[in-house]
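These are the structures, in structure tokens.
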Structure 1
Amino acid sequence: MLRSLPMAYLAGLRVKEMTPEHAVITVPFKYLTKNPFRSIYFACLAMAAELASGVLSMMYVSSGSPVSMLVVKMEAEFSKKAVGLISFTSSDGAAIGQAIAESRATGEGRTVVCTSTGTDEAGDVVAVFRITWSYRAKKG
């Protein structure tokens with residue numbers, strides 16, 4: 001995930017808000033994110049959706065013993081053309097924190113399905129991503 005951050009920066013992704021419970025990531029409609037159909041590339045939307053739950057995961061992983069994190073599944077539904085500034089919100093911080101704590105306590109892997117909902121500037125939903133994260137405490 002850390003290696004993909006320069007690409008996210010170039011695409012204009014920004015952390016708009018972050019608490020232990022939720023995160024909001026924005027992706028703009030601009031030259032690098034615009035597809036030939038005059039909307040945002042689905043890959044840029046996926047990157048923002050992943051980052052919304054990914055920054056929450058990184059926050060919990062970074063405090064304590066080492067834990068590996070990996071996306072193991074992704075599903076998406078697109079409901080409206082994505083133009084303008086799109087905001088992806090994930091409110092799965094509590095579930096992520098619990099899964100990581102359980103993995104650290106048991107040494108077993110845990111998964112969490114995180115929902116990242118993308119809305120446009122009018123508040124209309126443009127896409128919903130369900131990203132399944134796997135967490136496993138590293139033996140050490």
Structure 2
Amino acid sequence: MTMRPGVDFPGVGSGLVIRRGDGRILLYRRIKAPEAGHWNIVGGKVDAMETSAEAARREAEEETGLRIGHVEFLCATEEIIPADRQHWVSLIYVTDDFTGEPRLAEPDKLSDFGWFSPEALPAPLSVFTAKAMAALQQR
């Protein structure tokens with residue numbers, strides 16, 4: 001039996017807040033748990049022997065088609081999501097260093113995307129994204 005991170009034991013994840021020069025944040029709508037249907041920053045699980053910063057960059061590039069440059073640590077979150085029976089510890093990063101135009105590069109995982117003002121974020125927001133936005137406001 002294969003053990004699944006986040007389900008069979010706490011998973012380690014990494015996320016990336018991608019911010020344009022005008023301050024808008026790139027968000028995608030999730031198709032799968034945790035928090036299917038919620039708007040989320042890009043990210044995913046950290047692979048063995050991969051730093052969380054490398055994972056944030058890799059996941060962002062895979063999900064968006066963008067080329068990501070420098071990332072900076074933003075915050076850490078721990079989420080237990082009873083509705084999805086998942087538990088994740090995530091390290092969240094932020095960048096405004098990217099090239100290209102975002103696209104739906106993983107349509108089996110994400111259904112929609114857009115650039116949103118931090119003052120007018122879509123609903124529902126994932127808990128990861130809500131905590132990342134609160135950390136950005138505290139900077």
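Quick notes on this structure:
- Which of 1, 2 leads on distance in nm of label points 7 Å out along Cα→Cβ at positions 50 and 82, largest value: 2
- When helix-only ellipticity at 222 nm (-39500 (n - 2.57) for each DSSP H run of 4 or more, over all residues; to 500) is computed across structures 1, 2, the figure -9500 traces back to 1.
- Among 1, 2, structure where mean count of other Cβ atoms within 10 Å over residues 42-49 as derived comes to 21.6: 1
- Look at mean count of other Cβ atoms within 10 Å over residues 34-41 for each of 1, 2: the largest one is in 2.
- Which entry (1, 2) yields the derived value 32 for relative contact order in percent (Cα under 8 Å, 6 or more apart): 2
Read the figures in this text as sums done on the coordinates, not as results from a lab. Being a predicted model, the structure only gives us computed values, none of them experimental. Cβ atoms are built from the backbone, for glycine too; each structure is taken alone.
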